[in-house]
Structure P
Amino acid sequence: MRRWIFWLALSGLSWGQTLELGGQVEKPHTYSLSELKQWGEAVKTDRHTYTGVPLRELLKQAGVPDQHDLKGKWMAAYLVAQGKDGYRAVFSLAELDPLFGDNGVWVAFQEDDQELPALRLVVPREKRNARWVRDLQSLKLEVVR
């Protein structure tokens, strides 16, 4: 019985996964894993291939301006990514935009064709993975006043 419960716990971790996108966005939304999987794209790092959703696509869906519309108050906007354990990482909105920093950030759900036990924020071009958030639970956009 214990083995069955343990296996069920490990295999079912992704069943109820959600990602909350909120803060100062026009259209906040809580994404289910199945919604994210509909947009899945592959991205390679030095060691692995991840499948996930580009963060800028999620921000676009939330009504956050990008490219030529990214100006004014939005130049002082930042995104806080938080894991279930409280770990947080911060990104400026400009560094995520292709016309500014184009720092590709992904919400990954697979690593090398294997389902991840929880969502992970992946930043392939960074030299250190300190802003990779495991067990990602929320993304919150704020504007400095």
Structure Q
Amino acid sequence: MFSNSSKYAIKAVLYLSLHSNSTRKIMAKDIAQPINVPPAYIAKLLQELVRTDLVSSVRGPKGGFFMSKENNNQKVIDVLNVIDGEKKFTGCLLSLEACNEEKPCPLHNILSTSRQHMIKVLNEHSIADLALAVKNGKAYLPL
């Protein structure tokens, strides 16, 4: 259901959440290998996340990307919305422009409840929540 770009962005922010802070910044090229994403591609995604204050960065010789406390407190859905846009979760699953409550597509009513639940859960969990689950061994992420 998530685009590759969204998956890469989630893995990148989790990597940063687990391995960086304001005194330990990480270059995009150093994130690329552990999360298995081309360096130029992850750099582009990270810049998008920096522009929307979901990731922090510092330029220069001692610069790089990092997650501040504020960044870590952002909701997971915010990352997905920046990368794919809000329409990914609210738009028609069959990409029909005329799909709505009065004129639903064949999947609309079947998956409406599941979709609403997923959006609710993604709104309730922060990046820090996911990182903590990985740290505590309750979730697995090969980083």
Structure R
Amino acid sequence: MAEFTPARKYMSAGALCRVAERVLIVNPTYKPQWEIPGGLVEADESPRAACMRELREELGLELPLGRLLGVDYRPTGPYGEGLHFIFDAGELSAATLAAITLPPDELSAYRLDTGDELTALLARSAARRLLRCMDIARTGGSTLYMEDGEPIL
């Protein structure tokens, strides 16, 4: 019998933070595209715990995370195959926005944008994934499974 080697995939987790119909995105200092707050899942860390850690590190906020909005499988990416989890961080208040503190060595800015603006600022696959999850958050639909940003039924 041939030896079995399990596949190795990286995982990331991000938070969909909203103000009305706009979404909070951040500008990393180490790459050209904007992103939602989040990052890579570390060893022995769940995607949810990673998302909460990244919100603390990137925004200086302790936000309660809601439900999982979507999971996106990417066959290719900077580290090979990957799974991307997006959690609902809900509506942000004016006080919460005012309390955001960015780490200057990692993030240069944040902003609130709509769907059209997001597609211009985010990587194509991230924008597709995010727009689908925005619809789920808005409509209360079921958690979405995607492959490269496209829903799989």
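Every number in this text was worked out from the coordinates using simple rules, so none of it is lab data. Predicted model, so just to flag it, every value in this text is computed and none were measured. Cβ atoms are built from the backbone, for glycine too; each structure is taken alone.
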Problem set entry | Ranking P, Q, R by FRET efficiency 1/(1 + (r/R0)^6) of positions 20 and 92 (r between Cβ atoms, R0 = 25 Å, to 0.05), the structure that comes out highest | R
Exercise. From P, Q, R, which structure was semi-axes √(5λ) of the Cα gyration tensor in Å = 28, 16, 13 calculated on?
Worked result: P
For this session: Can you spot which of P, Q, R the value -8000 was calculated from, given it is helix-only ellipticity at 222 nm (-39500 (n - 2.57) for each DSSP H run of 4 or more, over all residues; to 500)?
Result: R
